[in-house]
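Readers should treat all values here as calculations from the given coordinates under stated rules, not as data from a laboratory. None of the values given here were measured: they were computed from a predicted structure. Cβ atoms are built from the backbone, for glycine too; each structure is taken alone.
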Structure P
């Protein structure tokens, strides 16, 4: 059984979420509800939940303000929000979970199942640190990102990612210092995550940081040469677009 607190400023949204949890997530017990940042902080301190459903925008501040006000975060968090591109990108970079309003039962069940599967809160703690740091620096061209491997939670800077390569349902990250990390996300998921940060996908199996492109070789069908000497193939249908992008660097 997971004890949970709901922090949501709209009464109808609180009632809907609470009702969905009772119907579809019987392993979750809602021990308190709050409608703003101040009352949310109090509810968390009093009830010490294992899971927090946290709205992002509230009358007296944001869910991020609430988290910054806590001395310790030893519970899992599922953010609830209407579509907010910047906030969602920051949450994804932090490897934390979120639900879009209106909340659908299948999405709620999936999020709760992931929370139940977590055996420790260290990943959440690292994610919160990264989230709050990125939110304090919204104009940064190189935010930090949390990458989870089979045995470790890794926090890296986006600008230090040289390229990514598909490995079936996993992605191998290559960094400028020569390190590598195998992450359990598809290349498509990583492409979406890193969009807007100088990454292009020249081939179905490769994603590269344009900052570290050294040259484009037209021989053998065309390939990109990275600053570390790696050759990256370019698919025929993407060749013209890739050349245009490189010429504009």
Structure Q
């Protein structure tokens, strides 16, 4: 990297700011701390003055949230690593948008890993702006986030989960089958997407399959039970999951 990433730390806890600064000083030679801010107003001023490449951003602060701060910058040319508590309501939206976050109390190894991912992402991203942050701001407004960030071979694709017909495990990879016949191979485990998508619209019919209930065409009793999808695919249904599936379908269409 030709220059260090200009870094702004935003957190209302003085100890947290000092700890983050010390980690950066000792373990992150690609970063340079250009300022610190302890609330939203200070952070807005610091961003305008320093034009940072990277923000370490606390989610909850006394006079507003990190999302209130981001809303004031329509064109976000910086990256963000959120600092948050494990039970924060917005973690799902953050994960959907493939934005990095670090849980409090801060783990140094997780911190270094997050910095490494952002550094690589900035090197690979040629265009101005940060679509992941735009997607996050959209996702915060809905119960089921409207766009899911999918890492692909050549970058990141943002899908509407409602367009996903089914998801199929393929060893350590996962296939996404989309409405319209397109499919995408993703280098992540199926379990990660099950945790994100939940069980309101998607159902784990079998160890290797996650189906969108909206695209289920019929339940077939033969061979222990299976599911026919609108795209013609026949998906196995685990015997232990059959009653749960039928109850979910009744609730979904009720």
Structure R
């Protein structure tokens, strides 16, 4: 393998990679030259059936809610240089006011807020370097300041607002370590999660189109952005 090829190689970790937007991002990354994708999800059966035995895919079935999940992923990766971490794993919580219950709220915050912080912290040594490692947090327009809000989504939107703030804070935490951090506040994308949140609504953006955008941003967005929350939406919802 020539020196030029070696210099172009990059590795990207994508969480929530089993289906939906995560799977679309994995596919877009695999279509890029010299790109290895570490696909992390509790269930990877759908994406593995879809891409087959992709040579540049490293599947890691892992429940990020588990207390030792971040440490287990670190052990799996070893000293591998990570060029981007796409924090896509997330759960939807929709409930009428008065129906919110502690167990569901704890699962929501554990998945959407706590696990991304734990992963960012644990994978920092792998992300450090030149070019800078890039942490991309997949947020939501629901958590974007002053955006339109919808009934039933108070807890979900609040969790995504916390994720957006975290992305900005991590840019400061890692500013001297060669790591950049941004959040993409995603609008309406045709996924199962959107259909569950807004039954009957038809999104104009496909998961494939948004996945391609996220893949490109993960590998190139750090050149122009750091500590930013960027709305990526044609409609809300």
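Comparing distance in nm of label points 7 Å out along Cα→Cβ at positions 137 and 185 across structures P, Q, R, which is largest?
Checked P, Q, R; max of distance in nm of label points 7 Å out along Cα→Cβ at positions 137 and 185 sits with Q.
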Worksheet item: When distance in nm of label points 7 Å out along Cα→Cβ at positions 81 and 209 is calculated, the result is 4.1; to which of the structures P, Q, R does this value belong?
Response: Q
